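These are the structures in question, set out in turn.
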Structure 1
Amino acid sequence: MVFKLACKTVGIVGLGNIGSRVATRLTAMGCIVSYTSRQKKPSIPFTFYPNILQLAFDSDALVVCCALTNETRHMINNKVMMALGKKGIIVNVARGAIIDEVELVKCLVEGEIGGAGLDVFENEPNVPKELFELDNVVLLPHRTAFTKESFYDAAQILIGNLEAFFTNKPLLTLVANEF
C-alpha cells in the first residue's frame with residue numbers, strides 16, 4: 001500500500017479539532033481536502049459536503065475524525081465504501097464503531113476498497129483476525145497520546161481549565177459535540 005500522497009483528494013469526516021489538524025497537515029503535503037460535518041463551517045477554506053456518500057465518491061481517501069454518537073455509529077457502511085471505490089483508502093483515528101467493521105472486512109477481502117489504516121476497532125481489544133492477513137491494511141495500537149509530553153500538556157490544560165472554571169473565566173478547551 002504505497003502511493004504518492006500529493007494531489008490526492010482526501011475527505012475528512014468530522015472537522016472538529018482533530019479533523020482540522022489532520023486537514024492542515026494534509027494540505028501541507030499537497031492534498032486536496034474536503035469535509036463533511038453536521039454543518040458547514042464558513043471560515044474553513046475546504047469544500048463542504050453535506051452528504052457523506054458524495055464525499056466518499058469524490059475522494060481518494062476518507063479520514064474518520066468524528067465523535068461516536070447514535071448518528072455516527074456505522075456511518076461508514078457498505079454504501080460509503082462502495083462510493084469510495086476499489087482504490088479508496090479509509091483511515092480511522094476516531095472510534096471503531098463509526099465503521100461497520102463486518103462490512104469493512106468484507107470489502108477489504110473482496111477488493112471493494114483499496115485499503116485501511118486503523119488504530120481503533122469496533123470491539124476493542126478484539127481485532128478481526130482477517131485484518132492481520134491483509135497486505136492492504138495497516139493496524140496500529142491506539143497509543144499516540146501515551147508520551148511524556150502529551151501527559152504534561154494534558155495536565156497543563158486540566159489545571160488551566162480548573163483555574164478558569166473557579167474564577168468564572170471562559171474555559172480553555174470547550175468540547176463541541178459534533179462530527
Structure 2
Amino acid sequence: MMTNQLSIFELDGQVALVVGGGGAIGSALALALAGAGASVAVAGRTAAALEAAVARIEESGAAGFSVVADASDRDASAQMVAQTVERFGRLDIIVNAVGGGAGKVLFAAEEYPTDAWDWIYDLNVRSTLYPTQAAVRAMIAGGRGGRVLNISSVRGQLGIDAGYSAYVAAKGAISSLTR
C-alpha cells in the first residue's frame with residue numbers, strides 16, 4: 001500500500017507563530033502552514049500587513065491571529081508568544097522570517113558606524129533570538145516540544161560586497177544560532 005508522501009507536511013491541530021508574518025516571505029510561509037492545517041499567528045510591526053495576512057489565512061479555512069509587536073524587544077517578543085498561547089492554547093512551531101536591511105545601510109567594514117551596525121543587528125539577530133527564546137520556553141512548558149525555523153540568507157555564508165558587512169555578519173549569526 002502506498003502512503004501519501006504529503007502527509008509528512010500535515011499540521012492539523014498544531015499552532016504556528018510566524019514572526020515577520022506581514023512581510024512577503026513571512027506571509028507566504030504563514031499561508032503555507034495554514035494550508036497544511038495549522039492555526040497561525042502572525043507577528044510584526046505593521047498592523048495592516050498583519051491583518052492582510054490573517055485574512056488570507058482565514059480565507060484558506062484556518063484560524064488566524066495577529067500580534068503587533070517589535071521582535072527586537074525582549075518583552076514584546078515574550079508578549080507575542082504569550083498572546084499566541086493564550087489565543088490557541090499552545091505553541092508548536094515558530095518561524096522567524098524577520099530581518100533585512102541589505103542595501104539600506106552600506107559602509108566599508110572599517111568605517112561602519114556603531115548605530116548603523118546595531119540597527120542591522122537588532123533587525124536581524126535580536127529579532128530572531130528573542131522570539132525564539134520565548135517560544136522555546138513556551139514549548140518546554142507545554143510538554144510537547146516543538147520546531148524552530150529561522151529564515152536567514154546564503155549571504156551569511158558566502159558574503160557579498162564589502163558594504164554589506166553588517167548584513168552578512170547578522171545573517172551568519174542567525175545561521176549559527178539555528179545550528
task: Work out distance in nm of label points 7 Å out along Cα→Cβ at positions 11 and 171 for each of structures 1, 2, then name the structure with the largest result.
output: 1
statement: Calculated from one of 1, 2, helix-only ellipticity at 222 nm (-39500 (n - 2.57) for each DSSP H run of 4 or more, over all residues; to 500) reads -14000, and the structure in question is 2
- request: Have a look at 1, 2 and say which one yields 1.6 for distance in nm of label points 7 Å out along Cα→Cβ at positions 91 and 131, as calculated.
  value: 1
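Laboratory data are not the source of any read-out in this text; all were calculated from the coordinates shown. Remember, predicted model here, so these are calculated numbers, not experimental data. Cβ atoms are built from the backbone, for glycine too; each structure is taken alone.
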